[in-house]
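What follows is calculated from the coordinates using simple rules that are stated; it is not laboratory data. Because the structure is a prediction, the values reported are computed rather than measured. Cβ atoms are built from the backbone, for glycine too; each structure is taken alone.
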Structure 1
C-alpha cells in the first residue's frame with residue numbers, strides 16, 4: 001500500500017480533485033482519510049432563546065378560534 005498526501009478542496013457535489021501529479025491513481029481503489037480544520041467556518045450558529053423576540057406580532061387576542069377544537073378538548 002502506498003500513501004500520498006496533498007491538500008485539495010471538496011466541491012459542492014462532494015468531488016475531490018486529485019492533482020495532476022497523481023494521475024496514475026485514476027480508476028484505482030483508494031482508502032480516504034479526510035482531515036478537516038478544527039474551526040468550521042460554515043457551521044451554523046446555535047440559536048439562543050429569545051432570539052426571535054420582536055419578530056412576531058399578535059394581530060388580535062381572542063380565543064374564539066379555539067372553539068372549533070372544543071369537541072377534542074376535555
Structure 2
C-alpha cells in the first residue's frame with residue numbers, strides 16, 4: 001500500500017475488514033448484531049461499486065489500478 005493514494009489505501013483496508021467480518025460466525029444474537037454493525041459501517045455491500053469508481057479514476061495509473069485489482073484477488 002505504500003505510495004498509494006489515500007482513497008485506495010482506505011479501500012484496501014475496508015476490503016480486508018469486510019472480508020474479515022464476512023467470515024465471522026454469528027453464533028448468538030449479540031455477535032450477529034456486532035457483525036451487522038461492522039458490515040454496515042464499512043459499507044461492504046458497496047465494495048464492487050467503489051472498486052469500479054477507483055479503477056476508472058486511476059485507469060491511467062497502472063500501479064494504482066494493479067493494487068486495486070490485487071486486493072480483490074487476494075481475498076477471493
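With helix-only ellipticity at 222 nm (-39500 (n - 2.57) for each DSSP H run of 4 or more, over all residues; to 500) coming out at -22500, pick the structure among 1, 2 it was computed from. Source structure: 2. Work out which structure the value 0.95 belongs to, where FRET efficiency 1/(1 + (r/R0)^6) of positions 6 and 46 (r between Cβ atoms, R0 = 30 Å, to 0.05) was derived from one of 1, 2. Among 1, 2, the structure yielding 0.95 for FRET efficiency 1/(1 + (r/R0)^6) of positions 6 and 46 (r between Cβ atoms, R0 = 30 Å, to 0.05) is 2. Ranked by percent of Cα pairs over 13 Å apart, structures 1, 2 are topped by 1, which has the highest value.
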